[in-house]
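Values quoted throughout were computed directly from the atomic coordinates according to the rules given, and no laboratory measurement underlies them. Note that the structure is a prediction, hence the values are computed from the model and not measured. Cβ atoms are built from the backbone, for glycine too; each structure is taken alone.
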Structure 1
Amino acid sequence: MSDFPFDTVLFDLDGTLVDSARDLGPAVNAALAAIGRPPVAESEVRSMIGGGTDMMLTRALEATGGAVDEATYARLSQALLDHYWAHIADHTVPYPGCLAALDELAALGCKLAVVTNKAEKPARELLAALGMTDRFAFIYGGDTLGRENAKPLPAMLHAAVADCGGGRAAMVGDSTYDVRAGHAAGLPVVTCAFGYHDVPAAELGGDATIDGFDELVGVLRSLA
């Protein structure tokens, strides 16, 4: 029997498991181009990710000239989604060492789940395109329980832990949404120094930080 201290490990998706800004950035810029706005650099897009597609688009609009009317916003949101769906895994890749760390946790007896503010359908589509779906017992998107229950609220974390059979769980993420949701759910949180941060990495407020996935199992052990 494994002496690993956690029965379940929950993961954010964008900026935690996968480097998806490579495809989200072009999708944002396709939407901005539809109204003649200048593109935003990928480095800027990385700081806009975390609250779901709507928040990412809102931040991009604010950075390039300000808000638009409701009808225009709906048109741009659809343009962003259409582009992203067509190119969801053109350039996105798991972070180095991610798959090996997931497999190591599974070998230690952990159940793994995704809890992301990305809508469930594109989250599943992306994980399938990357051949990662089978590594997770459950996949929760930001709309699975209704947008009103997305992170930083703890609802999807509670649901995922229950689905995985309960026991002791930990959260792994890259933003304040993940930290706040994890702590609200009563879980220790590991933050990723390499992710998409909405505040400086040192200010995320997690219980531990990893610079790469090769550190994850050891850091989780230390949180026991």
Structure 2
Amino acid sequence: MRKNKKINIIYKDDQIVVCEKPKGIPVSSDKTGDMDLLHQLKNQLFFEENTDGEPQLYLVHRLDRPVGGVMVFARTKKAAASLTEQIKDHTFEKDYQAVLTGWLPDDEGTFRDYLLKDPKNNVSKIVKEGTPGAKEAILDYEVIDMMEDSKMKYTYCLIHLETGRHHQIRVQTSSRGFGIWGDTKYNPIYQKTKKKYKEIGLFAARIAFEHPTTGERMVFKADPSGEAFDLLEMTE
């Protein structure tokens, strides 16, 4: 039986817990039955804080299973409501670092689309504006670097989400021919590969929000890691 690694807790108080989600694990329980971040974090807090009962944690945002990075959990219903409202009014900032296959033609830009989620197959797709159930998806990107090896060209970029839709970054980049490294669900380059990827070239590197009770603007960051980001050093 594989032992779960300790979750890196970046910050905690009586209202919130900020941690770094490991790539390859689900945020909450799913059909695989694998240990998820929410329950693992509850267990860890139980032993670290020596509480009488199970610690309360409320999920306010998500990261896809193969994506690692910074997340915040609420510890009270009031804190959860505050963070959820900030996400709705776009004052909760989410910034990612990504490794894309191919070279983006512009150093910076905005992708704007309408996405429709297919819950049965757990995918989203770009559709025409006005399609029933579709939601607007907006992201801004800035190219950090471009590189190549003997097999492929890569773009290393920052991505700022204006909206937080299901698989948004993965869908919007792949639809333009610049999919995420290792993404077997959306990037055509990897869809027929026999290699099993437990991670992709996408990392939640920064979140910013107002503390639910003090109102203080808080910013949390983490450095990306994994095969995709190691690739950047090898192709410099």
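Of note:
- Which of 1, 2 yields 18.4 [mean count of other Cβ atoms within 10 Å over residues 121-128, calculated]: 1
- Entry that produces 17.5 once mean count of other Cβ atoms within 10 Å over residues 97-104 is calculated, selected from 1, 2: 1
- Given 27 for relative contact order in percent (Cα under 8 Å, 6 or more apart), calculated: source structure among 1, 2: 1
- If helix-only ellipticity at 222 nm (-39500 (n - 2.57) for each DSSP H run of 4 or more, over all residues; to 500) is computed and equals -12500, the structure in 1, 2: 1
- Answer label among 1, 2 for the case where log10 I(q)/I(0) by the Debye sum over Cα atoms at q = 0.07, 0.08, 0.18 Å⁻¹, calculated from the coordinates, equals -0.24, -0.31, -1.48: 2
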